[in-house]
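Computed from the coordinates by the stated procedures, all read-outs in this text should not be read as laboratory data. Being a predicted model, the structure only gives us computed values, none of them experimental. Cβ atoms are built from the backbone, for glycine too; each structure is taken alone.
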Structure P
Amino acid sequence: MAHQVPFPSLRFLKQKAKHLTKAYADGDPAAERFVAKHWQSAPVPTALTLAGAYRALARSVLCRDWTRLKHYVELLARTQREGVEACSSAELDDFVEMMGLAYPYSHWAHRFVSTAGEAGHAAAIRGLTSANPRVRAGASQYLDHHVTDWDGQTFDALTRAATDEAPRVRAAVLHALSCQRCKTNPLDEPAIDLLIESLGDPSATVRRTAASGLWQFRDRSRVRAAFLDVLGDDNRGVRQHAVACLANWPGDREVVRALVSRLAVEANVRVVRALLSSLRETQNHLRGLERDEIEARFGQPSDVRRGAKGPLVCCFPITRLTDASLPGLDDAFFVRVFFDDLERVTSIAVHEAVAERLPA
């Protein structure tokens with residue numbers, strides 16, 4: 001059975017306010033917690049009036065006051081009866097403002113604006129300049145879900161909103177610009193530059209959103225360079241996206257150097273698994289290459305050994321670290337490449353001291 005989204009009712013809200021007033025007067029703990037949570041000012045009233053109950057109900061759905069919430073509910077009811085075609089431009093702006101409210105108000109706002117065609121689209125663009133950050137984020141999410149073909153006005157408006165002071169808005173804008181599931185034309189190059197720039201955002205949420213959006217462009221050299229720079233990001237999600245992207249460059253000396261360096265110091269289990277997966281891609285990519293091809297990629301080996309019956313092993317100084325927590329690695333190789341009798345790669349291995357740091 002399909003889920004039915006409840007439609008806001010003024011009659012229901014008035015009944016709820018009366019019940020809340022009575023329950024609060026009777027000392028009901030749930031009513032007291034509800035009022036204390038949504039009163040948003042001190043002190044919490046000892047006796048709750050009906051007007052106070054209306055105020056708490058309005059703020060429980062993120063509306064600033066009861067008068068505004070009553071207007072929204074009446075607008076929803078009238079639009080359901082008469083259709084969105086009867087709405088003025090100002091009323092469509094009210095619907096966009098409603099996107100900043102809690103469910104189900106935000107759901108019905110999205111639904112009615114989406115049926116308003118070009119007028120609704122223009123209202124959503126105007127919503128990007130709302131004084132309420134929740135509305136600006138909601139307008140960004142609307143444009144992400146309902147714009148199938150980038151036009152100059154929409155793209156420019158979202159690009160300007162990408163510098164918003166609120167991290168939630170910047171993250172919503174970046175997702176709207178990068179999500180290509182329902183878009184008919186590819187993302188413009190300036191937006192890719194914006195995503196790369198956002199990898200340095202002070203908000204971890206914004207950086208993670210930018211990294212997620214850039215993953216689809218992982219085959220581009222400038223995206224590769226950007227992810228190399230954020231392998232040490234303090235957010236686990238950003239590091240995971242970076243590792244997943246760099247797996248697209250197996251056998252690249254700079255990438256292998258960066259991945260192994262990170263593997264030596266990474267503490268998060270999920271990122272360690274991603275690093276090992278990327279290095280396995282490198283091993284699969286290198287398998288079968290001849291020794292001179294490997295040396296062309298990684299330079300001359302620092303050590304070459306061949307056992308009496310064992311395979312040829314070349315030790316490549318892919319990178320060096322000086323870390324007190326890694327004894328013996330300050331001047332040691334990190335990667336060993338094993339060759340068969342025809343000097344073709346059979347496998348690669350990370351230095352044992354690095355492997356010992358990996359979680360079981």
Structure Q
Amino acid sequence: MILRATDDDSTPFEERIRAHGPWFRSDLLGAWVTADRAVTDRVLSDPRFGTLDRAGHRPDAGLLPIAPEFPEYERPELARLQALAAPALSGAALLGAEQGEAHARVGGLLPAGGGAFDLVGDVVRPYIGELVLRLLGAAEGERVQAVGPLTRCGPQLDARFTPQTLAVARDSAAAVREVAALVRELVAREVARGAGRPAGLVAALLGRGVAPWDVERIGLILALGAPEPAVTVVANTVRALLSGGGDWAGARRTPAASAAVGRTLLAWPPTRLERRVAHEDVRLGGRGIRADDQVVVLAPGAPNALGQVPRTGPHLGLALPLVGLAATAAVSALARALPGLKSAGPVLMRPRSPVVRSYARFPVCAH
């Protein structure tokens with residue numbers, strides 16, 4: 001039921017897995033499943049558990065195909081890319097550059113004349129997509145053309161666990177190819193431009209001496225790993241703030257919006273599932289895990305022992321600063337533009353989205 005993701009809240013199913021103790025054996029997945037906090041932290045931090053199998057392949061790649069361009073790297077390579085990207089992904093610097101843009105851009109997406117509209121489909125998803133492209137350094141004309149493909153890539157994050165419908169699988173894979181081509185073009189153009197490069201993460205990374213090939217890899221991870229998780233974070237944050245105990249009016253201030261987004265990241269991690277493969281025999285949580293066994297982690301909805309947001313996905317460790325930036329900017333801009341925002345009906349989650357828990361529709365109205 002968790003993999004089908006047909007319910008708004010998968011917590012009851014996660015609790016049933018937790019009730020089995022540190023480990024639950026899923027014959028459907030052919031994997032050990034854990035929702036135990038201590039075991040989860042160990043699996044995600046222990047180098048004996050890889051993101052790929054010992055042959056360097058993604059588990060179940062034959063059964064769960066995704067776009068060939070979709071980034072699939074092992075832990076050491078992901079850690080290396082994250083270290084290269086970190087200086088350019090300073091949250092303070094990025095957020096400062098976006099604050100002046102967010103209100104006008106969100107306002108431009110709001111429907112004229114008021115009435116009910118889809119917060120996610122009409123506003124948040126196109127805004128986040130355009131923001132990510134702009135931060136990467138895409139020109140305005142490129143952003144207009146690429147925001148559609150970028151926002152259609154999201155199902156590929158879920159396709160690593162759950163087969164998508166044929167139409168969605170083909171469309172999202174084609175979108176990944178388009179976005180990968182754009183990232184290559186951005187990097188090639190900035191390399192040719194040389195000194196005096198304009199602002200943008202691609203230019204910033206090249207300016208720091210990062211090799212073009214690595215900039216392509218980082219850019220594609222950001223382009224695919226940040227937008228849809230950020231959309232989900234925004235929607236979850238807005239729902240929490242519009243609830244009885246939330247402070248929607250206060251979220252117009254950036255610090256309050258940032259705090260609200262931080263609470264959302266802790267309560268509802270931006271990716272809910274991740275898979276690892278044991279590269280050697282490991283004893284953990286009272287059970288022996290054999291080499292080549294698959295382990296599926298259900299990300300707990302709470303901070304770990306270090307008080308950190310769980311970074312469960314191979315892309316989230318690198319993309320998380322961009323997820324937080326985009327979500328904070330969007331929440332603050334929405335609260336300023338729509339002080340009377342109200343829910344206009346039940347939300348609809350996208351089926352077959354167990355990893356990101358994507359929204360298909362979020363009806364709202366502004367009074």
- [ ] Check the numbers for relative contact order in percent (Cα under 8 Å, 6 or more apart) across P, Q and tell me which is largest.
- [x] Q
Task: Origin of the derived value -17500 (helix-only ellipticity at 222 nm (-39500 (n - 2.57) for each DSSP H run of 4 or more, over all residues; to 500); candidates P, Q) - done: P
Open item on the list: Using mean projected area of the Cα convex hull in nm² for the comparison, can you identify which of P, Q gives the largest number?
Closed with: P
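Have a look at P, Q and say which one yields 15.2 for mean count of other Cβ atoms within 10 Å over residues 104-111, as calculated.
Structure Q accounts for this read-out.
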Task: Origin of the value 15.8, where mean count of other Cβ atoms within 10 Å over residues 264-271 was derived from one of P, Q - done: P
